[in-house]
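I've put the structures underneath this note.
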Structure 1
């Protein structure tokens, strides 16, 4: 499980793996207010669709599996969590190049999301 927080030493927002935190202590109030985490505040729309290499009947099956309408499924995610969402769906930079039966879904709006992609 992960948590997002501000690190005042680095002066930026970071993701922390909770299982790796072995001890914590209260050191008092911060000397300055927490900066706005722009990636946390930014909402993105992610669109997935069937791999174009699938046959029409295979595409229809994938569309049913993912409750797609007009060949796509859209969801909203915080920009800070985009990489985790794509990782959980096994979508990466090579999703279109991978074999269609292995990579049955692809990211449709990659150009729009490019500034937020970690790969």
Structure 2
């Protein structure tokens, strides 16, 4: 199953020292992780040191980086999740609400460590 990591999930990797990929892999069988270039660009403009650490993490974990078709990162996440029938890992409440309206499953990190899948 394909899983899209949004910018909030990626940031938690560094700020909370959480291996999101390992946690989600324990929850979902045969997980294939994707990240969007637009999400990485958003992180880079806000915090270059975080961007460097996240880029290294994604490379180490062999996460596929995809260029979305929309300008806004959240819109890219929505489109990619719809197209690929993917789950999305996010802690962004607004994005989570938009995803749920479209029937896309969302994984959030409770207490920054315990993933929770919502229908």
Structure 3
């Protein structure tokens, strides 16, 4: 599929900013999770703590990989913009949309994780 350079350039900046925000949220969640772990030593709570910690780590790993993919996409965009800087907002680039699909899928999963974590916190925080 062809995508306008200017639109894709803006979109990838939005993704990076949002991923940075979600990464900050996970740091807060991990701190809250640590507080729950120190207050509640019951086995069932600790197994949930471990599960959330593993899921947070998986989200951070995905964010790292995604940022790398977006940087590669940005490099392609910048190369095209350098070749013809005057009309870059009218140029298109061949792009399969993988990053957008990945982002939308992971965003949905992250939202579900947040909701589940907030329910956990209301019980154990």
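Coordinate-derived values only; no laboratory data. Predicted model, so just to flag it, every value in this text is computed and none were measured. Cβ atoms are built from the backbone, for glycine too; each structure is taken alone.
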- Of the structures 1, 2, 3, the one that 20.4 was derived from, the read-out being mean count of other Cβ atoms within 10 Å over residues 32-39: 2
- Computed -5000 for helix-only ellipticity at 222 nm (-39500 (n - 2.57) for each DSSP H run of 4 or more, over all residues; to 500) - originating structure among 1, 2, 3: 1
- When relative contact order in percent (Cα under 8 Å, 6 or more apart) is calculated for each of the structures 1, 2, 3, which structure yields the highest value? 3
